[in-house]
Each structure stands twice: as C-alpha cells, then as structure tokens.
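Participant: Quick heads-up: structures coming right below.
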Structure 1
Amino acid sequence: MTWEAWFTLAVVMALVAVLATERLSPPLAVLGAAITLLVAGVIEPEEAFSGFSNPAPITVAALYVLAAAVEKTGALERLTFRILGAGGGELSDRTVLTRVLVPTALSSAFLNNTPIVAMIAPNVVAWARRAGRSPSPYLIPISFAAILGGVLTLIGTSTNLVVSGLLEESGSEPLGLFEITKVSLPLAVVGVGMLILLAPRLLPTRQAPSEGIREGSREFTVEMVVEDGGALAGKSVAGAGLRNLEGVYLVGLERDGSMRAPVGPEETLEGDDRLTFAGNVARMLDLQRLPGLRSAEQAHFPADTQAVTRRFFEAVVADSSPLANSTLKDVGFRARYAGAVVAVHRAGERLPGKLGGIVLRPGDVLLVLAGADFVTRWRDEPDFLVVAPLDGELPPRREKSPIVGIVTVVLFATVAFGLLDILEASLLAAIALVVFRVLTPYEARQSIDLNVIVLIAASFGVGAAMSASGLANEIATKLIGAFDSAGDLGLIVGILIATVILTELITNNAAAVLMFPIAVAAAQQAGIDTHPVAIAVAIGASSSFLTPIGYQTNTMVYGMGGYRFGDFARVGVPLTILMIVVATVFIPLSWPL
C-alpha cells in the first residue's frame with residue numbers, strides 16, 4: 001500500500017477508537033479526521049468538504065423540519081396512542097416492540113426510512129416518559145426495523161437507488177421495484193422477529209436526556225378536560241392509562257358540577273369531564289400532549305396569531321400583587337396579563353378544585369402560557385417576585401396537523417412517482433411548513449440537529465480519503481480474496497462482509513459506491529451475472545447494525561435514547577450475522593450462480 005493508504009488506515013483506526021471510547025463527540029471526531037487527512041495531503045479541499053454540498057445532509061436537514069412540524073402539531077400522537085395506549089404499564093417490552101416495529105418496517109418499504117424514524121421515535125420517547133419507562137429498549141430496534149424495511153423495495157432507501165443507477169451506468173439493467181424483495185423480505189421478517197425476541201434481553205436500560213426527574217420536585221395542580229368524542233371518552237381511568245402515569249396523579253374528577261375524589265380505576269370517563277392532576281411540572285407538560293385531553297384553560301390560551309411565539313413561564317406571586325388573596329377569575333388574569341395559567345404550585349399543599357376558583361397566596365408558583373415578551377413585561381413589576389422562562393414542550397397545535405398530513409403525503413407521492421427527487425421534495429415541504437405558519441423560520445432553524453448534519457457531511461471526506469488513497473480497494477480485495485476458495489458463494493459472502501465493514505467506517509451510500517466496481521469486476525472474472533453481486537452490495541451497505549455512525553437513522557436515535565457507542569453492537573452483531581446467512585441463502589435461490 002502507498003503511504004497515503006497507511007496514513008488513512010491509521011486515521012480511521014484512531015477515529016473508531018475515539019468514537020468507541022466516547023472521548024469526543026461524533027461530529028467533532030469525524031470532522032477532525034477529515035481535516036487531518038486534508039492537512040496531510042491525502043485529499044484535496046473539494047474532497048474533504050464535498051459532503052457539505054452533497055444532497056444527503058441537506059435532505060436530512062429538511063426532513064428534520066418536517067419531523068419538528070409533526071411533533072409540534074401532534075400529528076402522530078393519535079397513532080401512537082392507538083398502538084400503545086396512554087400509560088402502557090401493562091404492556092411487556094416484546095408487546096411494545098411488536099406493535100411498533102412491524103408498522104415501522106412496512107412503512108419504510110415505501111417511504112424513505114429517515115423521516116419515518118424522525119416521526120416515530122420522538123412519539124415513542126414521549127409515550128415511554130408517560131409510562132415511566134426508559135425509551136432505550138425501543139429506539140435502536142426502531143432504527144434497525146426501519147433499515148430492514150427500507151431494503152424491501154427499490155425506493156425504500158437511497159442506497160438501493162444508488163446501486164440501481166450504478167448498474168444502469170455499467171451497461172446492465174437497473175433494479176426493478178421489487179427485485180430486491182426476493183432477498184430482503186425473508187431478511188426483514190426474520191430480522192424483526194429477532195429484534196422482538198432479543199432486544200429486551202440484550203439492550204441495557206439507559207437514561208435518556210428527557211428523563212431524570214428528581215424525587216421531591218415541586219408538585220403542581222392542573223385541570224384537564226376529556227374531549228367529547230375523543231380518544232379517552234368512554235374508557236375507564238385504568239383503560240385510558242391515567243392510573244399509573246409516571247410522576248402525575250389523578251386526584252379528582254368533576255362531572256356536572258359534582259366533584260369525585262378519589263377516582264377509582266374502573267370509573268368511566270365521559271366527554272367534558274374535568275380531571276384534576278397533581279405532579280411534577282415536566283410531566284404536566286407531557287400531559288398537555290396526551291390525545292383525548294385538553295387543558296381546561298385552553299379557551300384562554302394566546303390567540304393563534306401569537307401561538308408561534310408562546311412559551312411556558314414560572315411566575316411567583318408577590319405580597320403586593322393583585323393576585324394575592326384573589327382568584328384568577330377575580331383579577332381577570334387572561335386580559336390583565338395576556339396569558340393563561342395552566343397549573344399552580346403551593347409548597348406543602350395539594351390544591352383542590354378549579355384553578356380559576358383557587359384563592360392565591362403570596363409565594364404560589366403559576367405555570368403560565370404566554371407570548372415570548374411575558375418575561376420582559378412583568379419581570380420588574382410588583383405583581384410577581386420572579387418570572388422565569390421554562391423549558392418544555394408546548395401543547396400541540398392540533399389545528400395545523402391537517403396541513404402537515406397533506407404536505408407529508410405530497411412529499412412522498414412526488415418522490416414515489418418520480419416527479420421530484422427526495423432533496424427537492426424535502427426542501428419544498430420544509431418551505432411549505434413555514435409558509436403555512438406551522439413553524440416559524442426560527443423554529444425551523446432550531447429543529448435542525450447540526451451535530452447530525454456535520455457528522456454526515458464530514459463522513460464523505462473520510463470516504464473520499466479511503467477511495468483516493470486506495471485503502472478501500474485494498475481492504476475489499478483482500479476480504480474477497482479470503483473467501484475466493486469457497487467459490488461463487490464465497491464471493492457473495494466476501495462482498496457482504498466487505499460492504500458491511502465499509503458501511504460502518506464511512507456511510508451507506510459511500511460504501512455502495514466504493515464496493516460496486518470491485519463487486520462487478522469480481523463477478524465478471526467469476527463469470528456470473530452482475531445483479532446478484534449488486535444485490536449483495538445494496539443489502540450490505542444498508543445493513544448498518546454495528547455502530548451509530550454508519551446509517552442516518554442510527555445516528556438520530558443515538559443521543560435520543562441516551563445510548564453508549566457499544567450498545568448498537570449488542571443487538572447488531574447477531575442481526576448482522578443473520579443478514580449474511582439469509583442473504584447467502586436467498587441470493588443464489590433468486591439468481592442461480
């Protein structure tokens with residue numbers, strides 16, 4: 001090998017070591033590796049930073065905007081609620097995985113798997129938080145199921161499209177829409193079954209960033225109304241999942257002016273029932289997003305024209321405040337302060353009854369939903385001792401969810417029918433969401449995870465160095481040669497293993513591009529058709545189950561589930577072995593070698 005190849009190998013090994021030991025953040029480590037290779041002269045500047053002009057990271061950024069719109073409007077919460085219920089304490093991990101992974105894999109066959117994970121994963125995290133569970137047993141399997149589903153058809157993942165285009169460019173027929181399904185369908189069925197069976201045993205319980213609510217934290221009182229004809233109406237308290245919500249307690253139910261407390265688990269909920277909950281403020285904010293419930297103060301929320309700038313604040317009632325020894329109704333809080341009180345906290349006391357009828361005392365803490373200027377208007381006034389913005393999810397803008405649904409359907413339809421490519425459709429969808437005021441430009445910018453974008457873009461530089469230095473060709477050729485004695489079947493196994501290794505080192509599309517010419521050359525030397533080796537490259541490049549950096553969906557759930565680098569390999573190693581075995585069996589059956 002040339003010195004450039006040896007140097008690149010050393011940098012790649014150091015990169016993997018740094019990522020495995022988590023000494024640096026993944027985007028910083030990958031970007032540092034690309035810059036090191038640039039400074040050493042292995043690659044030119046246009047190669048090192050080619051990823052920043054590549055469609056892949058730009059597409060992912062646009063899809064983050066779509067995912068943010070789905071989250072803020074609660075567009076998938078009703079589906080998640082139907083699949084998992086509100087509480088979920090009675091469901092085993094395998095039951096949860098069965099209900100989530102099957103639709104994830106099926107939808108990923110026809111829709112790009114990256115936005116599928118971007119839409120489903122946050123809702124599963126929210127459900128797990130309400131149920132008092134860690135989301136870590138579910139997020140890696142969701143990513144893996146989306147990967148398995150994406151390989152089912154030509155349009156399920158961009159990698160299949162890349163390989164099909166390379167086939168056509170080499171003079172062969174491109175892949176048919178369902179040609180790869182002959183191998184990937186049994187792989188998806190067995191793979192999802194393995195995830196359901198093994199993931200609960202192999203994955204450790206991690207604490208996600210959204211968890212970690214401290215014991216003894218302040219208890220607020222909040223009123224919610226059961227929506228007439230909504231998801232909870234007609235269900236019992238236990239059946240609606242309101243009995244064992246983590247960090248939140250149902251303390252009373254008011255119906256037709258009559259208060260019932262305590263509320264039994266068999267009590268049937270009716271439309272317009274007013275439910276009083278007590279619990280931690282963070283869990284109160286989660287409660288605002290539960291389908292079938294709405295805040296009793298929703299009528300007093302800021303008008304829709306201000307909805308895009310509203311947020312939560314904590315305000316402490318001062319001794320000299322007009323609120324002291326008065327009720328919210330008496331002082332006309334909505335008109336006076338241009339906000340709505342969602343919950344109230346009083347030290348050492350659980351407050352009963354309607355919020356509007358509670359006689360407030362100095363020191364009471366109000367959870368206020370108001371415009372962004374609330375803090376500047378009232379911070380220095382005598383009404384409140386303290387006014388502080390509070391981080392937390394806002395009540396969903398459900399009135400905007402039809403717009404999100406239409407934009408999503410149009411996006412995928414235009415891509416599926418070949419009217420636009422995924423980049424163009426994603427950018428138009430992101431712009432439409434801002435134009436129709438589902439998101440503000442600021443919210444759209446904030447929704448993009450720059451760490452993921454930098455990680456994806458920088459990985460192209462590392463891939464370019466492996467190609468330019470000859471390292472990728474050396475590794476792949478030696479691996480294929482090691483299996484050459486096993487004949488044509490050994491050639492398929494060698495291509496699968498080499499492609500999997502390259503995918504984990506760089507990215508799925510880059511691995512496909514690097515492996516394809518080597519695989520075709522080997523097939524021509526062996527005198528076999530190019531389609532089976534192309535299928536092997538496509539499946540191997542998409543089957544990234546060993547690290548969080550080989551595939552975009554793995555990277556997306558990496559931080560969301562609080563995972564460590566090695567957690568992916570716990571389930572990924574047996575799944576990768578399964579992929580190689582299934583592909584080795586079904587490729588020769590579909591295309592005789």
Structure 2
Amino acid sequence: MAFDGLTIANIAYELNRELTGARLYKIAQPEADELLLTLKTTDGQKRLLISADASLPLVYLTDDNKPSPMTAPNFCMLLRKHLQNGRITGISQPGLERILHIDVEHLDEMGDLCRKTLVIEIMGKHSNVIFVNGDGTILDSIKHVSAAVSSVREVLPGKPYFVANTQDKLDLFAMTEEEFRDRLASKPLPAYKALYGSVTGISPILAQELCHRAGIDGDRPTAAMDDAAYAKLFQVMTALKAMIENGSFSPCVAYDGKHPAEYAAIPLTIYGAREDGNVPPSSQTVPGEGYPSASQTVPGEGYRVEPFPSMSALLEYYYAEKNAQTRIHQRSADLRRVVQTILERNVKKYDLQLQQIKDTEKRETYRIYGELLNTYGYNAAPGAKSLEALNYYTNETIQIPLDPTLTAKENAQRYFDRYGKMKRTYEALTTLTEEVKAEIDHLESIATSLEIAQKEEDLTQIKEELIESGYIHRKGPAKKVKVTSKPFHYVSSDGFDIYVGKNNFQNDQLTFQFATGNDWWFHAKKIPGSHVIVKTEGKELPDRTFEEAARLAAYYSKGREQDKVEIDYVQKKHVKKPSGAKPGFVVYYTNFSMAVPSDITGLIQQ
C-alpha cells in the first residue's frame with residue numbers, strides 16, 4: 001500500500017486535466033503540515049488537499065472543506081501573498097519520482113508576470129511542500145530542513161532547490177535494456193526486490209505485478225533468470241512507460257474479504273483483474289452505487305478487485321478515515337501520555353498491594369496456633385521447639401513451632417500479635433486495592449475513549465473528565481466548557497435507533513438521562529467499552545437488532561481486535577450506579593450474554 005511513483009504519475013495526469021488554467025481562489029493551512037487549495041475552474045470550484053505528514057503524506061482532489069486556524073501560519077501567508085489569484089500553467093512529475101511540480105503564474109506588486117513552482121515531495125518522513133522561485137531558489141517550505149538535520153540537502157529560504165539522488169536508481173524513461181539488465185543482475189535478490197530496488201518510483205506491490213505480467217516468479221532470484229526472462233520484464237517496463245505517457249491509468253483496489261489489501265494505478269492482475277482494466281465477473285461492483293466500498297461489492301472467492309473512476313477518488317476513499325485517525329491520534333498524544341503514565345503507576349501499586357495481601361494469607365494459621373497453645377500449652381515441655389496438638393477445627397493433628405526461650409503462653413501471645421498485625425494489614429489493603437482497581441478501570445476506560453475519539457470536540461470532553469478526576473490541572477481560570485461532542489447514532493437493519501457513548505460522561509448521560517426503563521443496554525463483559533442503548537419505543541426488538549447492538553458494543557470496546565467479544569445486555573431499568581462511583585461505572589445483577597464479532601460492516605451511522 002505504497003504511494004509510489006506510478007500513483008503520483010496518475011495524480012499528475014488527473015490534476016493536469018482538471019486544474020490546468022485554474023485560478024487559485026483560496027489557500028488554507030488547516031494543519032501544520034497540510035495545505036488545502038481552493039481553485040476556480042471552467043467546471044466549477046475544486047479543492048486540492050496536500051499533506052506532508054510524515055506518517056501519511058497525500059495529494060488528491062476532494063469535495064470536503066476543512067476548518068482553518070484563526071491565525072494563518074507564516075507559510076500559508078507567504079503563499080497567499082504570491083499565489084492568490086495566480087493561474088496554474090501545468091503540473092508535472094520529474095521522471096517517476098514521488099514529486100509533483102505545480103507551476104503557477106501571477107502578477108507581482110509591479111504588475112509584471114512572474115512564475116513560481118509549488119513542489120510537493122511525497123517521501124514518507126522526508127515529505128515536504130516547497131515554494132520555489134522561477135530561478136530555482138527556495139522561498140520557503142512547510143518544513144525547514146537544516147544541515148543539522150540532513151547532510152544531503154538543506155531546505156531553507158534562499159537555498160537552491162534540487163532533488164537529492166540518494167538511491168542511485170534508474171529512470172524508467174531514460175534507461176536502456178542493457179542498463180536495466182545489468183542493474184538487476186548486480187543485485188542477488190528475488191526478482192521483484194531487485195526491480196523496485198533498481199528503478200525509480202516502483203513499489204514492492206508494483207514490482208510483483210510487473211513480474212507477474214512478464215510471467216516471472218517474483219520470488220525467483222535474479223541469478224536464476226535467463227535472457228528471455230530479462231527481455232520479457234523489460235518489455236513489460238516499456239509497456240508501463242507507454243501507458244504513463246498515454247495516460248492510460250486504471251485505478252483499482254484489491255480487497256481481502258472486507259478489508260482493502262492493496263491499490264494501484266493499473267489493474268492488479270495478481271489479484272484477478274484483467275490487463276484490459278475490466279474486473280472479473282465474480283467481483284463486479286453493484287451498479288448504481290457510485291464508486292465502490294467494501295459493502296457495495298459482490299464478493300468472489302479470495303481477493304476481489306474494484307475499479308475507481310479516478311486516483312483522487314481512490315485515495316480519498318482509501319485514506320480519508322486513516323488520515324482523520326492519524327490527526328486525532330496526534331492531537332490526543334498529550335492526553336494519552338498522561339493517562340498511560342498514571343495507569344502504569346497504579347498498576348505497579350496494585351501489583352505490590354496484591355503481593356502484600358498474599359503475604360497475610362497465614363494470619364488465620366497464626367490465630368489457630370495461638371488458640372491451641374492456650375488450650376494445650378500445658379503439654380509443652382520447657383525449652384521445646386514445637387508442640388503437637390489436635391486442631392479442633394479440622395480434627396487433624398498439627399505441629400506448632402515454638403520459640404524455646406518463651407513459655408507456651410508467651411508463644412501464644414506472639415502468634416496473636418502476628419495475627420492482629422496481618423489482619424489489620426489485610427483489611428487496610430483490601431480497601432486500598434478496591435480503590436486502586438477502580439482507578440485502573442477508570443483510566444483504562446478513558447484510554448479506550450481516546451482510541452474511539454474521532455473529532456477535536458471528543459477530546460475536549462475527555463480532557464474535562466481528566467480535570468474533574470484530578471489527573472490534570474486546568475490552565476487559567478475555571479470556565480464552563482461548551483460540550484459539542486455527541487454520542488454515535490446508528491440505525492439497525494430493522495429501523496431501531498442505537499446510540500453509543502464516546503466517553504464516560506456520555507455513557508452516564510445515555511444510560512441514566514436519555515434511556516428509559518424498557519430500552520436495552522449493552523456493554524462488553526468485564527472490559528472497558530462504550531454503553532450502547534437501543535431505543536425500543538415500546539416495541540419488542542428482533543434478534544437481528546440485538547446482534548447488531550452487541551456488535552457495536554464489541555467494536556467500541558477494548559476488545560475490538562479480538563475475533564469475538566462477550567457482551568452483556570439487559571433492560572436499562574436493571575442498570576444501577578453505585579453512590580460515589582467513577583463516571584461510566586455501573587452495576588447490574590441480572591443479564592443476558594452473547595459472544596459476537598466486532599464487525600460493524602453494514603451498520604449505518606447517522
């Protein structure tokens with residue numbers, strides 16, 4: 001699943017077709033490493049998302065807008081100064097590099113026509129967006145790279161822009177057959193690894209596809225390839241070059257069951273697609289449903305391949321959810337660190353307390369020793385090291401160790417003293433462990449809430465819970481926080497409304513304020529998770545709705561990665577909240593249970 005040179009070539013082709021001649025209407029920087037360009041074209045308004053995020057760099061056309069910060073970052077202000085109302089003259093890709101050049105012409109302060117280039121580098125952790133003058137001088141970049149960070153290339157205002165050739169790979173558009181063969185033969189590796197290690201812009205999945213098209217086993221070592229195999233592989237590479245030059249792209253996604261496995265800008269014949277771009281009959285898209293999703297296809301056997309109308313549509317579908325999760329994960333980093341630190345501290349405390357409780361297990365034995373010595377101590381000879389006596393609790397004879405320097409009565413008192421100390425320790429620790437375990441459960445539920453969070457407002461409510469629980473301190477004067485986060489709302493296949501709490505505050509609100517007595521309540525058994533409420537409206541729930549609500553409870557729980565999760569469910573009237581209990585904590589004494597997978601495919605979120 002690589003954003004390789006072929007994917008960039010497909011994007012460059014689409015953007016050239018859609019955006020050449022377009023005017024830059026708005027320039028926004030919604031994230032520190034992300035741009036959103038709004039453009040006016042002859043076909044209407046279009047938006048281009050550019051992300052240089054180290055974990056998920058992306059470029060694609062989108063219909064979605066994103067809120068921008070109140071104060072625009074410096075890089076955004078510079079782009080607005082130079083490129084606002086500028087016209088895109090062309091979009092290109094050097095070779096098959098993971099780089100896009102967006103050329104823009106605009107009028108400067110004197111009214112003279114100027115040309116500048118926005119360079120987008122999609123290179124994992126080295127991804128960047130660089131603003132370059134007409135003479136190749138860097139004006140600024142979304143990420144500054146100094147000599148202290150990279151000895152290969154500095155990306156700073158005033159420095160010349162160039163593409164660092166650090167991998168010494170062949171250019172698909174310039175290499176000869178002899179160069180291609182010599183380079184692959186010099187690498188004692190499987191053919192597909194030698195291929196993507198030798199030619200610029202080729203990803204592992206694309207290398208496997210090209211080997212498959214050439215009729216070569218990709219795992220076969222290059223040393224075992226003959227002249228015919230090299231010739232076939234070069235012939236496939238030549239066909240790939242012609243396809244790129246002609247813009248003959250066929251974006252598609254290969255699914256393994258319901259999960260996307262790979263995507264590419266050409267049909268993936270290794271997963272069953274045909275080279276003509278068509279999809280086998282066993283995996284055709286359901287007609288009339290727009291571009292496909294996992295739930296809109298008729299599954300064939302094994303993998304299935306789904307075509308997409310454009311690479312932008314594919315990337316937005318494939319990465320939109322992951323991109324949102326990445327962003328919210330970054331923003332919740334501080335909260336997760338706080339929760340994890342306190343949780344680890346409490347787990348260590350809890351383990352220590354359990355060990356201390358275990359050390360008090362002999363307290364009853366000491367009490368019995370003391371009682372038996374008081375009863376049979378007269379049988380102990382002076383200076384004896386033990387006394388054999390009948391335990392009248394079990395009718396068994398036991399051996400009682402004695403201190404020979406003490407009398408039987410003094411030994412008995414010593415055992416009673418040990419018993420009293422251990423009893424007090426046990427009683428104190430029992431209370432403490434219950435408190436620490438409740439705190440651990442609470443912190444684990446907050447950690448689960450952080451994993452469930454999808455928006456900034458979700459984090460705001462979780463942060464408020466941490467403040468109210470005393471885990472973090474509020475900065476500045478106390479003020480009422482406006483709560484805009486709402487529970488998830490689903491509709492079952494039978495038309496019943498299902499609500500899922502995103503955090504402990506919402507769980508309490510759903511269960512004790514929103515739900516009525518005959519509504520059904522669902523929760524993962526003995527693990528942190530969301531409260532799930534099914535509104536019955538006085539009707540009897542069908543079995544399918546019970547199962548769907550249980551699957552939601554499994555998915556929004558700590559056990560979501562398990563094959564199956566045990567779910568407790570009961571009518572809301574049987575759920576109680578103990579006095580002084582932590583947020584989200586409830587008790588119930590009668591319930592039903594079922595084990596379900598944490599798969600919510602097909603459930604509709606409102």
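Coordinate-derived values only; no laboratory data. All figures in this text were calculated on a predicted structure; none of them were measured in a lab. Cβ atoms are built from the backbone, for glycine too; each structure is taken alone.
Participant: With FRET efficiency 1/(1 + (r/R0)^6) of positions 11 and 123 (r between Cβ atoms, R0 = 25 Å, to 0.05) computed per structure, which member of 1, 2 shows the largest figure? Don't jump to the answer; show the numbers that get you there.
Facilitator: Details: 1: 0.05; 2: 0.95.
Comparing 1, 2, the top value of FRET efficiency 1/(1 + (r/R0)^6) of positions 11 and 123 (r between Cβ atoms, R0 = 25 Å, to 0.05) belongs to 2.
Participant: Also, I was wondering about something else. Using helix-only ellipticity at 222 nm (-39500 (n - 2.57) for each DSSP H run of 4 or more, over all residues; to 500) as the calculated read-out, with -11500 as its value, let me know the right label among 1, 2.
Facilitator: Working: 1: -17500; 2: -11500.
Considering all the candidates, the number was obtained from 2.
Participant: Among the shown structures 1, 2, from which was the value 39, 26, 20 of semi-axes √(5λ) of the Cα gyration tensor in Å, for residues 179-458 alone calculated?
Facilitator: Details: 1: 39, 26, 20; 2: 76, 26, 18.
Source structure for this number: 1.
Participant: Using relative contact order in percent (Cα under 8 Å, 6 or more apart), single out the structure from 1, 2 with the greatest value. Don't jump to the answer; show the numbers that get you there.
Facilitator: Numbers: 1: 21; 2: 7.
When relative contact order in percent (Cα under 8 Å, 6 or more apart) is calculated for 1, 2, structure 1 comes out on top.
Participant: Oh, and also: Compute volume of the Cα convex hull per residue in Å³ for each of 1, 2 and report the one that scores greatest.
Facilitator: Working: 1: 155; 2: 282.
When volume of the Cα convex hull per residue in Å³ is computed for each of 1, 2, structure 2 gives the biggest number.
Participant: Looking at volume of the Cα convex hull per residue in Å³, for residues 339-538 alone, point out which structure of 1, 2 has the largest value. Could you put the intermediate results ahead of the total?
Facilitator: Values: 1: 237; 2: 208.
Between 1, 2, the highest calculated value is found for 1.
Participant: Could you tell me which structure in 1, 2 was used to calculate distance in nm of label points 7 Å out along Cα→Cβ at positions 131 and 355 as 5.9? Intermediate values should be presented prior to the final figure.
Facilitator: Values: 1: 2.8; 2: 5.9.
Of the structures listed, the value fits 2.
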